Structure I
Amino acid sequence: MDTSILISLAIPVFFLMIGIELIYGYAVGNNNYRLNDSIAAISLGLISRLPPMLNLGVQGIVWSSIATNYNLALLPTDSWITWVVAFVLYDVCYYWMHRLSHEIKVLWATHVVHHQGEEFNLSTALRQSSSGWLWKWIFYTPMFFIGVPGEVFFTVAAANLLYQFWVHTEHIRKLGVLEYVLVTPSNHRVHHAQNAEYIDANYGGVFILWDRIFGSFIEEKDELKPIYGTVKPLRSWNPIWSNLEIYHQMFRDSFHTKGIRNKIRVWFSGTGWRPDDVLEKFPHISNDLNNFEKYDPACDAIKKTYSLIQFVINSIISVVLIFTVSNQSYLVTFGIAVMLVFSTSLVNLILENKQWAINLEIVRALFVMTVYLLFAHKTSILTVEWFFYQAVFSFIYLAIFLPINKKSTYSSAE
């Protein structure tokens, strides 16, 4: 059982804990969930599960080859020591992968998605990149060289990632002596802050010890509340753009800058560096933290209701797809994955009041209904039926109710 399956099994628990935190926030008068931000975050998490299902990348081939041909067999396969060493070693590898993802631009392009949210709650933990399969795996190859068994590796990897979920909350304050050993909500809030006093710190996954040892630890200060998000704001709920923003910037800068050295350096420089010529042509706009306003475009109740229901349907389809992927062809999985990305993107763009997104959603719903009616008799996969329900709902709601309410007055998004 690999990491993606173990994480997928935890999805219902994630949603339950998000619900509990939401209720608790309202109960104590300190709710920090917004519909648009939370839908965007969870949508990114659901989309991030698609590349593993489609077997994108070469990590499995490389790890298997190393384990078979270059395994130093330094760890016994049937000893508890192997599990302890693997757990600690994984966290060390994670620390350096995470730290370098904040220090090297091409790696930051993969990781930035997790930091674009301007709220800090448990839904933020699900805000994950869809391009991590490109190079994150490289940092864990030493574990296969020294002989960590595959089942041990995937189990400790899942445990490490599951641990990181609960530290994305503002409701738990400092935890005493644990702050010196473990990653806690307090020191992880610092990690997500864009304040100059906090930025680029606290990279640990489970243990904060590595930050203390390697000089990257910063303590949360009572007098300095973290401001979350990236220094250069995304200002969009579009999950596709969220994943591609930094890649687009690097391609653009590399194309327009002069000199081979700069063209290469654009990709492997620090995250804040850009050539002077492209910086002048394409200015970098950073947040003014003294007058910081969260991205929160106005959106009426009708669009919010539609987006919420469609988001729930998309989530159900995603979860069903995860657990039925072995029962369908690769082509069917690929087609459903593409439609999920497309539909999820439109849902988030509707929350930005993009009229063209609403029109395109109607077209998408008609297309899905047509495909279902033409080909559904050839398959009994539950996900295809869910797409039909989704399409019917989309068409009825958008084609009938939205035109009736097109003159409704917008109110601020919650």
Structure II
Amino acid sequence: MTIDTDIHSSLLPGGNFITALFNRQLMSFADRGGASGLVGDRWSDICNDTVQAWVGGVSDVPGGRRPAIEIERIARLDAVPAIAAAASKRGLQNPDFIIIGTQAGRPAIQAADAKFSIETARSRQVSVEVLDALLVLRPQLAPLTGEIDPEAVIEPGFFVSPDYPMTHQMLRRQRNGVRRATVQDDEVEQILVGADEFFSSIEGAELLPLLGRTDGLPIPLESSLLASLYYFRIARALIGCWVESVKPLLYMGDRTEIDLEQVMEEAVERAGRASSAYQLMIEWDADVERFRSARAAVDQVTHLPIVNRDLREMVTKLSDDLGIEAPSLNQVRRRLGSWFRGEIRDEVGPLNPPIADLTPVLQQLAQVSSRLTPHLPEEIHRIVTELGLEQIEAAESVEIVTG
């Protein structure tokens, strides 16, 4: 049976799956389609299922010089966005899990972090210092962790990564033109997971068989997490291309529902004339560049016609006149830009592609923009007043809570 790491082919950028996965163009295109986030979220869920089963067992401490922790419970932090938000606001990092138990009869805790790509792991992320600093958020953590003994020993943590060739090669410190891991072997707990299990529930995996057939390499995707990851990244890049071709030119945060049937239909048609799955991606991306260019042209014409210097002067004067603290310039500019673009869109619509002749549309946008520009001062006044009232209401709320 062929092993995925033994495959060398000119169809793969760099000639093999490991090098292909570090191809900068592939990584960039794939993340336009949200590949990294989807893989990371899926890995966190798999890790949670695994680590929760460790309760009642033991967790080793990296370094081999300290007794293992007898696990009583494990708190998952990454599933609660408010924890990450609170930590970020204080400049803190938060691991995905906190292991809580006893060590030689004393309370002990330890951080663990789900890391699909071990080369991105840094020891500090699960260090004693990071977990100790995070405990300032005990009130927010308590619903997840339960009571943590103030005297609990904090031990160095570890990462949970997939047991597959990429992790193995990174831990062997093999560069070969790609990055390598900086953490030590005993800082990594490897979990064996099948490609089918991993990708079965992720949107876009439906494209993997088509992409695999396009290359025709002698490796069943269901038996190779490495090869499946490569083709999944291409699949999400293709989805990103499709989204770029259908989302409005006058974009205002519109949510584009992905129609996988349409993506598949176009992918099948393109695969018939592509020399490889990678080339299919490159050619599709080149084709949608015209939509990106059109969107950029629309953005330029509908850009807020006031420079920061002038806006700052107006905001400062209005704030002084109103007797309030000057609000953030970014806040004002965001609201003003949303009003300006929204007014234009109300008049001309979202401008769904394709548009055969963009020139008259750009001329119309420029005319609407010119008509709106004289109204900017009154809108700035309205926005600064609104933000001032919000300041007052926030201050009153604090007084009520602390009074």
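A short reminder: the numbers here are calculations on the coordinates, not readings from a lab. These numbers were taken from a predicted model, which means no experiment stands behind them. Cβ atoms are built from the backbone, for glycine too; each structure is taken alone.
Each of the structures I, II was assessed by distance in nm of label points 7 Å out along Cα→Cβ at positions 22 and 294; the largest value belongs to II. When relative contact order in percent (Cα under 8 Å, 6 or more apart) is calculated for each of structures I, II, structure I gives the greatest result.
Given 3.1 as the derived value for distance in nm of label points 7 Å out along Cα→Cβ at positions 118 and 238, which of the supplied structures I, II does it correspond to? Intermediate results must be reported in sequence, preceding the final value.
On the way: I: 1.8; II: 3.1.
This figure was derived from II.
Here mean count of other Cβ atoms within 10 Å over residues 158-165 was derived from just one of the structures I, II, and that gives 17.6; the source is I.
Quick check: 22.4, 70 is what I get for Rg and Dmax of the Cα atoms in Å, calculated from one of I, II. Which structure matches? Intermediate values should be presented prior to the final figure.
On the way: I: 22.4, 70; II: 26.5, 78.
Computing Rg and Dmax of the Cα atoms in Å on every structure in I, II gives 22.4, 70 only for I.
Given a value of 34, 23, 19 for semi-axes √(5λ) of the Cα gyration tensor in Å, for residues 214-365 alone, point me to the structure among I, II it was derived from.
Details: I: 34, 23, 19; II: 43, 20, 12.
Structure of origin is I.
So mean count of other Cβ atoms within 10 Å over residues 190-197, computed for just one structure, reads 15.6; which one of I, II is that? Spell out each step's value before the answer.
Working: I: 18.8; II: 15.6.
Clearly, the read-out refers to II.
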